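Below, each structure is written out as structure tokens.
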Structure 1
Amino acid sequence: MKFIKYIILSLSLLTACDNSKDDIGSIAAPQALQINAIVNPSGNGAVTFIASAVNASTFKFDFGDNNSQIVPSGNTSHIYAESGVYDVKVIAINSADSVVKQLRLQVNVSGPEGKMIFNDEFNVAGAPDPNKWTFDIGMGDWGWGNGESQYYTSRPENIIIENGVLKIKAIRENYNGGTFTSARIKTQNRFNFTYGKVEIRAKLPKGAGTWAAAWMLGANHTTVGWPNCGEIDILEYVGNQPAKVHSTLHYPARHGGNADGNSIILTNATDDYHIYSLDWTAEHIKMFVDDKLIHAIPNSTTIPFNHDFYVIMNLAMGGTFGGDIDPTIQNAMFEIDYIRVYEH
């Protein structure tokens, strides 16, 4: 494993200021733009940027990898997926003018197993990135095959990014045949992969009847069906079994009530964030919470875990696993801080 060696960069390079416009009224142009870049030493590609300027109302960051972000505070973070040299531009803006600084940042990225091949830090407020995520809409067949009570939507009431967190919200309401609404997103047709390390940092919902899941489905399920396609449940948590986190595999010989899985007690799963992870190779499949092993099996050509899968995250209500719903529960929330996928 290689680690990012770069630490705090105090920047005073390539300063440029657009002085072509006069100050508007009494508003002075931004000035004295200062930037610090703090690189996470863990090797995950994370860089925290801290910008300040006199008279600035907003800051625009161009990270040099075809990603940009506008923030009012001047503080933000970004994940670089690959090692390289990046030209970062920061613009301090107000209604009168702007001032620009640029820096050249060299980053060496290596994750727990290798290069990061997919991530979402959920740093941009609003709807999930449509280049990374699609939605399941509706109730599926017989409540998504499990007798679930929710109708999945893409409405901001049910799924939104706020303050750097993806929030999936289940709401009690009668909606198109469901008694709850919620959301389910997936990387299908956006990102499929075979083998790797998956990390999801999340806080789980409270309440009897909730059923939060972060899982993966074989990309060939539309042709071979389930369970022939394989299913990897990195995380399942049901409110009727408080403090118990489940990790499970489904395949032709072991599926449904006879699935191949295990669980662990995690007493603060609904109060604090934890890292739920998958280590998937041609030789083994292992699932962890905060690096503590929950379940592991040998992988082989006799089980369907050697082809492309995609990621799904959702919050269901009730159903065969979620169980009876607390009649007093009005809403619940599944919060995801980030998802990162590394190749082996």
Structure 2
Amino acid sequence: RNIGDIYFAYDEGTAYFDYDVLAVGPGAASVSQNFNDYWTSGSSYDALDILAPSNDGIAEMDKAVALAAQSARGSEYAKALDNAPVISGVIAGEDLLEWTTVKLFSDDPAKGLGQAKSGDLLITRLTQAMGQPKRSLDLVSAYLIPGQVGTALFQEYLDNGVKTRLVTNSLEANDVPIVHSAWKGYRNQLVRAGADVLELRARPGQPDTSSLTQILTSSQSSLHAKTFAVDGERIFIGSFNFDPRSAALNTEMGFLVDSPTIARSLSAALDGSQVFYRVFEDKDGKIRWSGTEDNSRKEWMNEPNTSVFQRTVVNIMSYLPLEWVL
């Protein structure tokens, strides 16, 4: 995951909702080896080979670190950690881990140089390992651009009776609007094909007590999680977005976890949550959005809570030939 204040709801502004996994044992060792592979690859350079040695700024940095530590201890984030059941469980010595089989999937570092073979790419090996879903697929991707190949794959799942749920950001929650310009065309096609499409709201329309909502309701939210669960049995958690950039350009990694408990927890978190708009096709064939607002169901005819200007800009961007780098 990315590291920064915005990823931990440290401030009162926009918070990026991520999804993490903690591994111990062989899983942790494989991550350590993976990082070593990257730090010793052709894309890695010693900082002193690039920057001139300097002692300037060390004292200022020490002061900044001390101030940041002091601020963190008194933050709302620290208070939330103090009240988190998982923290109290760790302190009490409870075994909170799910003991199961995990496998790390990672792109070859050569991908960053454009030299990786197709068989060494994460997307290739992960697809082979996952196999075909038989009953259900829950896919959460901050930036979701399936392309024609991915759309055809989802269509195949739907034709085979696989319950397919796709979750990403709404336009109002997306921090990269040009990504939404590419997504919306595929979204409309998938909705009409029968996929259950959910888009994260910047703010829930109605408070509830679900764990997912409690994470998101403290501030304006933007989805940054990358995970998918298959058949309620296996779940992938990592850095891979379902988009061309992750597939062909970025180097990504993640764990495939054999755990019905964790896989079903994702599905349960998505069921009935108030933090999403449901995208649907009305009786006239128009794409619409529904959600709960002030204890009642509401429908939107356009991208919810956006201006005409925002929607116009996104529509214009959809004509740009940039999908391959998004």
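Values quoted throughout were computed directly from the atomic coordinates according to the rules given, and no laboratory measurement underlies them. Quick caveat, the model's predicted, so the values are computed rather than measured. Cβ atoms are built from the backbone, for glycine too; each structure is taken alone.
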One of 1, 2 was used to calculate helix-only ellipticity at 222 nm (-39500 (n - 2.57) for each DSSP H run of 4 or more, over all residues; to 500), yielding -500; that structure is 1
Comparing distance in nm of label points 7 Å out along Cα→Cβ at positions 92 and 116 across 1, 2, which is largest?
2
Looking at structures 1, 2, which one was mean count of other Cβ atoms within 10 Å over residues 28-35 calculated from, given that it came out as 18.1?
1
Note: distance in nm of label points 7 Å out along Cα→Cβ at positions 156 and 180 at 2.4, derived from one of structures 1, 2, originates from structure 1
Using the calculated result 3.7 for distance in nm of label points 7 Å out along Cα→Cβ at positions 84 and 108, pick out the matching structure from 1, 2.
2
